[in-house]
Structure formats: structure tokens, C-alpha cells
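Read-outs: derived from the displayed coordinates by stated rules, not from any lab. Predicted, not measured: the structure shown is a model, and the values here were computed from it. Cβ atoms are built from the backbone, for glycine too; each structure is taken alone.
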Structure P
Amino acid sequence: MKQLSHEDIQNNHQQFPITIVCDAIRTPGNIGMCFRIAESFGVSKIYLHQSSPSTENNTVKRTARNTINQIEHTIYTNFNDTIRKLKEEGNTIIGIEITDKSIDIQDFNFRNLKKIVLLLGSERNGIKNIEYLDHSICIPMFGRNSSMNVIHSLSIALYEATNQLKKN
């Protein structure tokens with residue numbers, strides 16, 4: 001067995017009809033990791049709220065590595081207007097959030113959706129306007145804690161969505 005270098009690995013490049021909207025995520029490391037994870041899973045675009053750390057922030061840049069330049073992103077100011085616009089463009093809005101209507105992620109069918117928005121809330125307050133969600137998904141947990149880091153949740157959600165959507 002031999003550990004492979006980056007040069008040894010040939011990924012099957014695919015882009016998926018998935019957009020990420022970050023709702024008031026303020027931790028620079030989380031923003032940087034959002035870029036890194038999103039690029040790894042072939043996400044089309046990221047929306048960052050104007051109150052989120054800038055892509056020029058040193059922690060964001062260091063954590064994201066070079067992925068900031070590899071994935072389309074935009075800054076938005078009004079959450080409600082942005083979500084309404086994305087819905088009008090045919091996106092299905094899916095919150096990664098624990099609600100009374102949440103579906104366990106492994107039971108959610110991503111295959112029938114043409115355009116997907118994964119909506120991430122702040123770690124402290126969650127998604128502020130859950131009435132905009134078409135669906136809410138959650139990750140079953142087996143410990144005492146009821147939640148996990150927002151980017152860990154995103155990673156699991158992207159793994160499940162792209163696993164269902166990928167071309168074999």
C-alpha cells in the first residue's frame with residue numbers, strides 16, 4: 001500500500017446543480033471550509049451574506065486554499081429577496097435544519113430535483129426564515145448532542161446529494 005499524492009489522483013470532475021446559501025455564517029473558518037467542501041463536491045455557486053467574513057479575510061483564504069478562485073460566489077444583502085429569486089429560477093430550497101418536518105437525510109430523494117439550494121443557518125440561531133424552505137433535512141445523531149458544526153453538516157448533505165445525483 002502506498003499513500004498517493006495530489007498529482008497521483010484523477011478525480012471524476014462533475015458539476016452538480018447545487019447552490020449553497022450561507023445565512024449569516026460569521027466564523028471565517030466556516031466560510032473557508034464552505035468553499036473547500038463545495039469545490040470538492042462540484043457545487044455550482046455559493047451565496048454569502050454581506051455580514052459574513054470576506055473572501056479577503058486571511059483565515060477564510062488560508063482555510064479555503066485556492067478554492068475561492070475555483071467556485072462562483074456572490075454576496076447578497078437581503079435574505080428574503082435572494083431566496084425568492086432562487087425559487088423563481090426553479091430551485092428547490094432545502095434547509096439543513098432540525099424542524100418538526102425534517103426528513104432524515106438518507107430518506108430524502110435528491111434525484112428528482114432539477115436545481116437544489118442547500119441553505120445553511122448560523123450555528124447560534126439556525127436558519128432565520130424557515131417558512132421559505134421547500135424541505136428540511138436533518139442528520140440522525142446518536143450521541144447526547146443534538147447538533148454539529150454547520151460545515152460538517154454541509155459535508156454530509158453534499159455527500160448524500162451528490163451520491164444520489166452522480167453519473168455512474
Structure Q
Amino acid sequence: MSIYFVRHGQSEFNAAFTGNGDPLIFDAPLTEFGKLQAKAAREKVAKLGISKVITSPLTRAVQTSLHMFDGIAPIEVATGHHELLSHSCDVGRGPKALKKEFPDLSFDHLDDRWWHHVTGDITEIAIEPEHIFANRIADFVQSLETVATKPLAIVGHGNAFKQIIGRMMENCEIHRFS
């Protein structure tokens with residue numbers, strides 16, 4: 001059975017980032033264009049028979065999942081395939097804040113600080129070391145072997161998927177992994 005990777009739609013960070021400094025948009029949500037991308041991709045995923053969705057807890061991925069899959073397949077939030085922490089947009093939010101914004105999803109299983117961090121400062125941008133990121137992604141890929149419900153969609157992030165498939169996916173691109 002198939003596993004599909006879906007990169008989130010355009011985020012406010014994607015739209016603002018020029019490569020000349022971090023625009024400091026923490027846990028960046030989708031832009032209006034990103035929402036349109038996700039809604040357009042919904043038509044494509046509706047034909048794939050997806051029976052379960054696993055999304056990263058970063059807001060842009062959760063929003064993409066809801067726009068693409070709400071009413072099509074159950075959505076589960078999981079860590080492991082969240083983005084490499086290298087910018088402000090990759091700093092997450094705790095389960096209470098996420099639950100307040102997305103009351104129909106479960107976040108109770110998440111640690112208060114599920115993203116990479118070094119100190120207790122919630123706005124810390126602690127660059128995630130490459131070896132930690134690579135090990136985290138390898139563990140996530142291995143965990144996919146135990147998921148019985150398929151076809152499965154994994155909604156996540158550019159660098160995470162690049163680590164797995166060797167190339168950067170476009171926003172809302174759907175890639176058949178297996």
C-alpha cells in the first residue's frame with residue numbers, strides 16, 4: 001500500500017524570507033495563497049483513497065492537512081517528521097496553544113517543547129545539529145513500517161522530505177513514497 005508525502009502550502013515565512021536574515025515569524029501559518037494551494041491539492045488527494053493522515057504539529061502543516069483532508073480521512077498529529085530547526089518558523093508551540101487553535105485535533109501526547117531546543121526560552125532558535133535531524137528523520141521513516149492503515153498521507157516539510165527523498169518538494173506537492 002502507498003505512503004504519500006505532502007509538503008505544506010506556502011507559509012508566511014516562505015513568502016517573507018529573502019535569504020537576508022530571518023523575518024522572525026515563529027510557527028508560521030499559511031498565507032492566503034498557501035490555503036488556496038492546499039484547497040487545490042484536495043482534489044488530487046481525494047482520488048488517492050487516503051485512509052489516514054499524519055501531520056507535523058507545526059501550524060502550516062496542520063492547516064494544510066485540514067484544508068486538504070478534513071472530511072476525507074482522520075488526521076493524527078505526530079512529531080518526528082517536523083522541520084529541521086534552522087529559522088524562527090521552525091520553533092513550534094506547545095500542545096495547549098495548538099489545541100486552542102485546532103480544537104478538533106489531539107495534541108495531548110506532545111511534550112510541551114517537542115521541537116529542538118537547548119534552553120527554556122520558548123522563542124529560542126536553537127539550530128538543530130544535522131546528525132540529530134538525520135537520526136530523527138531515519139527513526140520516523142522506520143516507524144512508517146509499523147503503520148497498518150494505508151494508503152497514508154504524511155504532511156510535513158521541505159527539509160524533512162529532502163532528507164528522505166533527496167530533493168526539495170514544492171509547496172503542496174504530493175510525492176508517492178512507497
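Overview of results
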{"quantity": "At a computed 9.7 (mean projected area of the Cα convex hull in nm²), which of P, Q", "calculated": "Q"}
{"quantity": "Test item: mean count of other Cβ atoms within 10 Å over residues 109-116 calculated as 13.6, pick one of P, Q", "calculated": "P"}
{"quantity": "For semi-axes √(5λ) of the Cα gyration tensor in Å, for residues 37-84 alone computed as 18, 12, 8, the structure of P, Q it came from", "calculated": "Q"}
{"quantity": "Of the structures P, Q, the one that 36 was derived from, the read-out being relative contact order in percent (Cα under 8 Å, 6 or more apart)", "calculated": "Q"}
{"quantity": "Structures P, Q, by distance in nm of label points 7 Å out along Cα→Cβ at positions 29 and 53: label with the highest value", "calculated": "Q"}
